[in-house]
1. With distance in nm of label points 7 Å out along Cα→Cβ at positions 22 and 54 coming out at 1.1, pick the structure among 1, 2 it was computed from.
2. Given a computed value of 4.1 for mean projected area of the Cα convex hull in nm², which structure among 1, 2 does it belong to?
3. Assign the value 8.8, calculated as mean count of other Cβ atoms within 10 Å over residues 6-13, to the correct structure from 1, 2.
4. Taking relative contact order in percent (Cα under 8 Å, 6 or more apart) as the criterion, which structure among 1, 2 has the greatest value?
Structure 1
Amino acid sequence: MSKPMATLQYSIEVSCTKCHRTSDLANQDDDCTISQAIFNNRWDDLQGLEVYCNHCGHEFEIEGVEY
């Protein structure tokens, strides 16, 4: 009998400064900047990170990640 595999799922939600809708930053982490910082306990590395809203396309910087 094989053992089941565990699956890690995460999200990092941010509210757009323009349209105020919520976007998941994990969906725009193509270069792994966000996941590397989160999973290596370097949360402060994300301060000032430029992100974009998945809904309206507005680009803005995040202040940091609250956990």
Structure 2
Amino acid sequence: MKVAVHYRFSACECLGSAGVVLKIPTGIWPVAEREPVSALVDGRVLALDAAAFEQLKLEGKVQLLG
């Protein structure tokens, strides 16, 4: 079972699992990398498309802390 880890986000947009584009503000947010990826952002749980989240990591907009 995977637990949440913290990522540093630059302000970005990410495709949500429901096909809607979600805006994610700059900050450090806990993320559970499952299908879908869950991120706790400003007290809301966002369900992110796993492939779109991977693309954000490749673009350097999301960085694993630790």
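1. 1
2. Comparing all candidates, it corresponds to 2.
3. 1
4. Result for relative contact order in percent (Cα under 8 Å, 6 or more apart) over 1, 2: largest is 2.
Readers should treat all values here as calculations from the given coordinates under stated rules, not as data from a laboratory. From a predicted model like this one, the values you see are computed outputs, not experimental measurements. Cβ atoms are built from the backbone, for glycine too; each structure is taken alone.
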